[in-house]
Structure 1
Amino acid sequence: MHFPVLSKQYSTIKKYAVNTGLYLTASVVSSLIGIVVNPLLAMNLSPTDYAITSYYTSLATFVTPIIGFFLIDYYLREYYKVDKQDREQIKGVIFKLLIIIQLISTAICLLGVSIYVKASHSSFELFPYALFSVGSLYFQLPYQLKIAEYRIAGNGRGFAIYSIVWSIVNTVLQLLFVVILHFGAAGKLGGTFLYSILSFCWCVYPNRQYLTTKIELVRLKEIGLYCYPLVLAATLSFFTNGYDKILLERQGEVELLGIYAVGCQIAGYISVFSSSIKSTFQPDMFKAIANKSIKKVIVTVLVVVLGVSFFVLLFYLFCPFIIRILTAGRYMESTAFARIVCLSAVTSTIYYQISQFTYGIGLSKIVLYNKVVCTIMNIALMYFLVSKYSAIGAAWGLVIGWLFFSGGNIVFLWIYRKKIFNENESSKNT
């Protein structure tokens, strides 16, 4: 007996399972590469090198949304709303904006970071760290668009191959500059910078025809109105993932900052898995929102949060062993920091899913309102925790801060619930 419905569901489930497995495989392989080489890097990087790297990476966190401008998110959002011809046109617009307009934004951001470092009398030199950290963000944009296209198409195999190959390139360059040439923090950031340039050239050349795409003023205005609240809101994320390092640097404890940075870096391996899970289900979230299926939205959120929580639990249990292996036993003091910081992967995922739903239904301004209000609270919290408990306080600030933002977003959704329900009713009637 043949059941077409069951057969179709089985094929759909199988496709999701295979693609999810490939996405996770890419993440696992990339992580394993990092695990293998991390002891070599740890033996060749001093606490000061780690402090410098984390300091400039934190500053880059502030300008990341400005450089990316959520253009790829806009492309994902529009993909399911238009036909194939319009998709190509939108891709051309986004590609051209990423390459040309965002280059100007990157130059402005680099100037801003340079002014801040000089004005704040930082303990660290400006060049070449600022160039490497900020410049890498721009050159990675075409690569991120290519990865997004693989996810949209459900091409897990292409995603895995692309991710793993470029992960290897990045790792090889860092080994060259840090382990062989002993360039320290400059080598760590410089390796990523060169890898970004290579991936930029690789992704741009096959898509160079999109650089001639005509950008209509109406489309540009639509993109701007959709993205600017998200950009403003995301820049405020600096105060939940970056401000901690700035505060510790101001205390002048460079070595403690370096040890803390190692703990954050090791805990950051969780983000490889969490990002993979979130990326896997991101198209499903937008599709569920476009179909007005609240049930599928809730299921997607639960699957993502529980999946991330599973990996966090494993990391927490085996954290001392992991750090001993990854740092060749050199930075065991960072274990306490890593165990606390890894919990932020869960709290940040909760916020990410709630905010994704919020701007997915077209209420991107709520994301901005929430960020402004909760950032003020979070700055006060982080300043208090760091001044009173130093690096341990900074670690807990990363965890608690995301809960502030999650709760605030839910409150704003409740306040605007009538608008959400009215829009749903209007779409149903039409």
Structure 2
Amino acid sequence: MAPLEPWEKVFVNSADFSATRHGDIQCTFCHGGVQSSDMDVAHTGMIADPSAGPNNVCATCHKDQSEQFDQSLHASLGGYWTALNTRSGVENHPALETMFDNHCARCHTSCGDCHISQPASVGGGFVNGHVINKTPSMTRNCTACHGSRVGNEYLGKNEDLPGDVHFRQGRMNCVDCHTGADMHGENNGDTPPANRYDGPQMPACTDCHAEALAAETPNVMHQAHGEKLACQVCHAITYTSCDGCHVAISDKTGNPFFETQATYFTFFIGRNPLKNDQRPYDFVTVRHIPVAPTSYQFYGENLLPNFNALPTWAYTTPHNIQRKTPQASACENCHASAQYFLTADKVKPAELDANASVIVTTLPPSMAEINNAASMPANHASYQPGMCSGCHTTAKLPASHVGRIESACTVCHRLP
């Protein structure tokens, strides 16, 4: 995204702004200051971003949207603290809070960061001459922050990799899936989310593609895999992974900075570390996130003593969906093949313990094994997946079946 000229950042398009509902409000109502033709007097006590902080002036008129905004992930950055609290300890909080304020807090967003200005992390400045946009700009707001992964994937900016089909063919904007109610935290209920994968899927692919999991779906792959696989397992393509990010303060400028060790393309399927009623999948796509045990060592030694409590290959939902993908082109690409799975040999030895919950230890059976599997007896028709182990204990299973996921039994062993 090209940087704005200095004058563009602060130029108020008075004609366009005055024609809007907000143009009927005096500048001092939101920004404070003094009504005066003298610049120094006018700026006395002026508030640059009146939508930031606890005294959010937008809440004066937009009560419903603002009521829970402080609990939204955009405002609270709660996902960062969920990870930091899990990997660290209470004794390290003072150092981590200093680190967070210097490096992470700049991603915090106010109402103005989405509806008036570009985020400060990309230089700030009015998007449209202070005209307040009901719908944020996809490129000037959304992907200005979520650019290196989501934006580049969705818009097809990664070399030789097509953009998401929803953008290329549907011309869909971010807000077509990520609604204002979601962004404002209105759908969070009484408990702020711990991270973006906490609670129901919002959005979910089935919001638009309900037929994909319908009992009468004609798609045999959907019939076979159902909710055992996250949609991205079959419908995402190569995406970005990053190695450990390290933060520090520049000796030359005194400014905080961060540095990522490496960025590279991957596509790996791992076991679901967040399996629950909302995300029942056995397998999901995973990507390496930019964290290392020494990420914050500038602020103190051993600040992440519980580093292995979370995987470094984390559950991910790539924004590069395609109808047809390399992994889904043939059953043999996944069945009895390790090509696309996150197996132990693809994980750094130092990170094996951290990723125990996502590493795939047993590959799906081969197509020959599936096609030749014995049918279930007819009297099993009323049995549900998950009941198999009640009778078929590990001791009675063939060696090749040990370690397999019970919910997959009926993939091979079907009723006659």
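Read-outs throughout are calculated quantities, based only on the coordinates presented, and are distinct from any laboratory measurement. Only a predicted model underlies this, so the values are computations on that prediction, with no experimental measurement involved. Cβ atoms are built from the backbone, for glycine too; each structure is taken alone.
In this comparison of 1, 2, the computed figure 23 for relative contact order in percent (Cα under 8 Å, 6 or more apart) is attributed to 1.
So distance in nm of label points 7 Å out along Cα→Cβ at positions 131 and 355, computed for just one structure, reads 3.2; which one of 1, 2 is that? Derived from 1, not from the others.
Each of 1, 2 could give percent of Cα pairs over 28 Å apart, for residues 27-282 alone, but the derived value 36 comes from 1. Source structure of the calculated read-out (helix-only ellipticity at 222 nm (-39500 (n - 2.57) for each DSSP H run of 4 or more, over all residues; to 500), -4000) within 1, 2: 2.
Given structures 1, 2, which gives the highest value for FRET efficiency 1/(1 + (r/R0)^6) of positions 171 and 347 (r between Cβ atoms, R0 = 25 Å, to 0.05)?
Once FRET efficiency 1/(1 + (r/R0)^6) of positions 171 and 347 (r between Cβ atoms, R0 = 25 Å, to 0.05) is worked out for each structure, 1 has the highest.
Out of 1, 2, choose the structure whose coordinates give semi-axes √(5λ) of the Cα gyration tensor in Å equal to 34, 25, 24 when calculated. Answer for the origin of the read-out: 1.
Among candidates 1, 2, the computation of distance in nm of label points 7 Å out along Cα→Cβ at positions 35 and 331 that gave 1.8 used structure 1.
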